[in-house]
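Below you'll find a set of structures to go through.
Coordinate-derived values only; no laboratory data. Please read these numbers as outputs of a predicted model, since none were measured by experiment. Cβ atoms are built from the backbone, for glycine too; each structure is taken alone.
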Structure I
């Protein structure tokens, strides 16, 4: 996972793309950021979170190696509809 976060870092120098853990909707009317739920399904962890008023879900892939949980990667759950509080019905 660290390699993925390094690869996704898009600025000069070295760093980690911590925004991979957030929604793609970074500007909102709320400063509230929180994890709402975590569900384990087939070795993957689906987490639903709130990011500046938007609710989204990402997937963390994981496996156990030498008794330790190793995170393999993070992806956006494309099957989940992002809640947009700013969009008109």
Structure II
């Protein structure tokens, strides 16, 4: 499997983690979440969950209002909660 925009594949033979990392930066704030293969039942399933979480995160952030060019604290909280609950 190949990495995609905002989704990076981690596969190391010597490391304990194998899976996908979602990383999205907007208006000075970076959102990151890891989606391990072990938790989601394989590479394809963890990718599907990561892609859904990315789409939901983009929808929240792109529709948000900005305060002095930055994301509002309420938007940041909502996005972090969305990532924490992604399953």
| Structure with the greatest value (metric distance in nm of label points 7 Å out along Cα→Cβ at positions 9 and 65, set I, II) | II
| message | If you rank structures I, II by volume of the Cα convex hull per residue in Å³, which sits at the top with the largest value? | response | I
| query | Which one of I, II has helix-only ellipticity at 222 nm (-39500 (n - 2.57) for each DSSP H run of 4 or more, over all residues; to 500), as calculated from the coordinates, equal to -2000? | reply | I
| query | Can you tell which of I, II yields 0.6 when distance in nm of label points 7 Å out along Cα→Cβ at positions 41 and 57 is derived from it? | reply | I
| If you work out mean count of other Cβ atoms within 10 Å over residues 17-24 for I, II, which one comes out largest? | II
